[in-house]
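Visitor: So, here come the structures, one by one.
Readers should treat all values here as calculations from the given coordinates under stated rules, not as data from a laboratory. A quick note: this is a predicted structure, and the numbers were derived from the prediction, not measured. Cβ atoms are built from the backbone, for glycine too; each structure is taken alone.
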Structure I
Amino acid sequence: MDDNRPTLQQAVVEGRTIRIIDQGKKLLLDYSGAKEFHQGDSWWGLAVGFRAMQLAAEMLSKEQLWDRKNLLVTSAHPGPGVRDAIEFVTACVERKNFYLTNECASQKGCSSQMKYEWQVSDGRVTIEVTLRKDFVPTEFYELCDRLGTTNEATEDQSLFKLYKAELSEALWAEPLATLFNTRLKKL
């Protein structure tokens, strides 16, 4: 046996990819495919959603590769980028197995009230994935709360785009284990 072979969990996530089973077929999903699927400008949400699903993939593939068939995702973030990342990876939106928490269900965009938290269940266990609290700067939340109000400054839209791009890139510079906190609950 080759001791240099990657474990199943390491093989599930490599760089910007995720492996998953759908209808008996093994899929290799790449972040560039998620960007094409999204077709919007919510890059930050897309990146954080994809990275959260990478961690869920690792945790739900300890014994065998995770399967879309029984997946259910609950998100505490209502953004379209997050939703599209989750749909691209899990197909839970299409299969009506995607839910928003009560706290964020009425929100439309970014605000200080949103959370970067997800629950991903495969019917055996639920993985709770939470972005590290200090990853997103307070200034980003303050900016989000100003957008679309009378307090919005002339430069705020440009600053918002810059923040989204910088946060998106920063997600790829750190390992998943330092970006997110997780908790496993057996069902």
Structure II
Amino acid sequence: MKALTDSEKHDRERTILEAATRVLAARGFDAITMEEVAKEAGLAKGTLFLYYKCKEDLVLAVFSAMAENFGTALRLIAASGALPEELLGHTILALLEHFDKKRDITGYSGGLPLAGPRKEALRARFVSNMETIAAVLERCARGGLLELEDPLFAASALFGLCRGSNSYARAAGRRLPVEERAGRVKRIFLNGTRKTK
């Protein structure tokens, strides 16, 4: 059997992560097995163990890939020349789309501890993404759109507001188009919910 090239190894790893994401969404962390992921990826279980030593490493890799892809999207938005209101809108839309794409597994990220040496890379990606959102909000503040006391706290609040908006579909039993949810989130983030006179 010939050795895989670096490109083939990368493709196989992507196949494994995509399979693990599907199985995780369908079964949840407690029920997911390495055997099931290997089968979904079309690989022998032993081959899967060449890439990931245990289920926790595999799930951490899934979340790391999600965080990395999301970070790339955020950096592209942050580097755009968009005006403040448009920049905020693009950021909110990216957050909502990120949570929508991973709706069935993003709930686990809240319960996934970000401590410990094996989780440090995931934690670093999460921190980097929050810092990028904070940088976007600082640009919005410099452009006069909003006032910031603490950019990182505001970024965390925006992240939580976007993530929490996914609960609306579950609680209300209906889904709004992402553009409508983005508009609602933006209004709440900019204006709050206090009644104006």
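Visitor: Identify the structure, out of I, II, from whose coordinates distance in nm of label points 7 Å out along Cα→Cβ at positions 92 and 140 was calculated to give 0.7.
Guide: It was calculated from structure II.
Visitor: Shifting gears a bit: Rank structures I, II by percent of Cα pairs over 13 Å apart, for residues 124-163 alone and report only the one at the top, that is, the highest. Kindly include the intermediate steps, with their values, before the conclusion.
Guide: On the way: I: 61; II: 48.
Across I, II, percent of Cα pairs over 13 Å apart, for residues 124-163 alone peaks for I.
Visitor: If helix-only ellipticity at 222 nm (-39500 (n - 2.57) for each DSSP H run of 4 or more, over all residues; to 500) is calculated from each of I, II, which structure is the one that comes out at -11000? Walk me through the numbers before you get to the answer.
Guide: Values: I: -11000; II: -25000.
It was calculated from structure I.
Visitor: Name the one structure among I, II that FRET efficiency 1/(1 + (r/R0)^6) of positions 60 and 156 (r between Cβ atoms, R0 = 25 Å, to 0.05) of 0.05 was derived from. Working shown, then result.
Guide: Working: I: 0.05; II: 0.70.
Attributed to the structure labelled I.
Visitor: Can you tell which of I, II yields 16.8, 65 when Rg and Dmax of the Cα atoms in Å is derived from it?
Guide: Answer for the origin of the read-out: I.
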